[in-house]
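Alright, structures below, take your time with them.
Any read-out appearing in this document is the output of simple, stated calculations on the displayed coordinates, not a laboratory observation. Computed from a prediction, not measured in an experiment: that's the story for all the values here.
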Structure I
Amino acid sequence: MSLHIDAKKGEIAKTVLLPGDPLRAKWIAETYLDNLVCYNQVRGMLGYTGNYKGKKISVQGTGMGIPSALVYINELISDYGVKNLIRVGSAGAYQKHLNLRDIVIAMSASTTSGINNNRFNNSNFAPTADFDLFMKAVDYARNNEIAFKAGNVLSSDEFYGDDYNSYKKWADFGVLCVEMETAGLYTLASKYNVNALALLTISDSLVTKEEISSKQREVSFSTMVKIALEIAI
């Protein structure tokens, strides 16, 4: 076991889905996995292992934001030998062509976080997805006629910023949407030479001001989860 994850060695699969919301982790596990075991309840950050189509898969909540997510990602990699990490999260649209519940596959992640400025002494590191996982997601979506967008996303350190319209600067440079964890995930995956991908579902739009409820965010992202599970096996 590690400091924040109560699992024993061997209880966590080599492939882990990473929702921010621990209740979404519970929903994913109970909806899609067989032979389910809850291996973690520390701080309410639920983690489960089960089987999907005969393959061992784990689902671990990470909390909101890069600092919280990196606690769990570090321990999953360093203490449990996880090799494939797939974020399944919500995002806010920065582009008018993105609608509620649209799928975004994150090729790369810009960020307002200072983690990589500190790590690289104010040089710019570009956190990017694992190519093989990315192409598997693209191919699965295309083969199953699932509409998606792929490109750069923004991992923000703030959910409530001072300037609501600041998103327009990022939008002008083609950034698709905003969330809070992907840049940290891609950075650690690069550091430890493991595979990572972020799949996102649009839950609100900074352009149109539309949004879905917190309950819908918890349980309605089935298309994104299906893609993640299928590329995991």
Structure II
Amino acid sequence: MMKALIVDDHALIRDALARVLKSLAPDAIVLEAGEPRFAFETIEREPDLDLVLLDLALPGMHGMTALRLLRDRHPAVPVVVVSATADRESVTRALEYGAMGFIPKSSSNEVLTSALRLVLAGSVYVPPEIIGRGDGARPIEAPPAVGHRTPADIGLTERQAQILARIMKGESNKLICRELNLAESTVKNQITAILKALNVTSRTQAVLAVAELKLVLPGMRGNDS
């Protein structure tokens, strides 16, 4: 049974998102919060949440600040930003802060459903119009064979694929070290190799490149939803 929290100050938006979640899982438990402070109280009471849908335009606290606090305090809970503001800077910032996806509010129900299904499968959703761009206006020069589906196809080892999967979840180097029982220097070296294989220079660009290439990583059931 899925348990999700919708954080948005507009009741109509919360109702619409709740309907989408119910279409994915009819028996889902959907909780709601109109502002960040209530969201944090809810998460403290409900630590077994499977998903948080977070607006950026919130009363009392900017959504990006709320996102950073959520990821710091509850790193195991996937957070997806659902916002009317979907410019490239906002998307890349949200990914840098650990969001598992960024869905424009202008998206159709079909897009919303597919995006949430992707996130629940352990992957990251990026708006199609953002894919192919890095932190600024410079296009990502991803490996040429866009049809590649596995990390091995672009030269990643099994260990590097495990690390990349954790990068996609927004995990820090220290957490990756702890979870995989690796030295920090080893993780840093492996991340350098991963970025080189993807032909990018930052974690955010790596997330975008993985979305563009539709790579299937450990713990992800596929990116075709």
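Once relative contact order in percent (Cα under 8 Å, 6 or more apart) is computed for every structure in I, II, the highest value turns out to be that of I.
Using helix-only ellipticity at 222 nm (-39500 (n - 2.57) for each DSSP H run of 4 or more, over all residues; to 500) as the calculated read-out, with -9500 as its value, let me know the right label among I, II. Going through each structure in turn, the value belongs to I.
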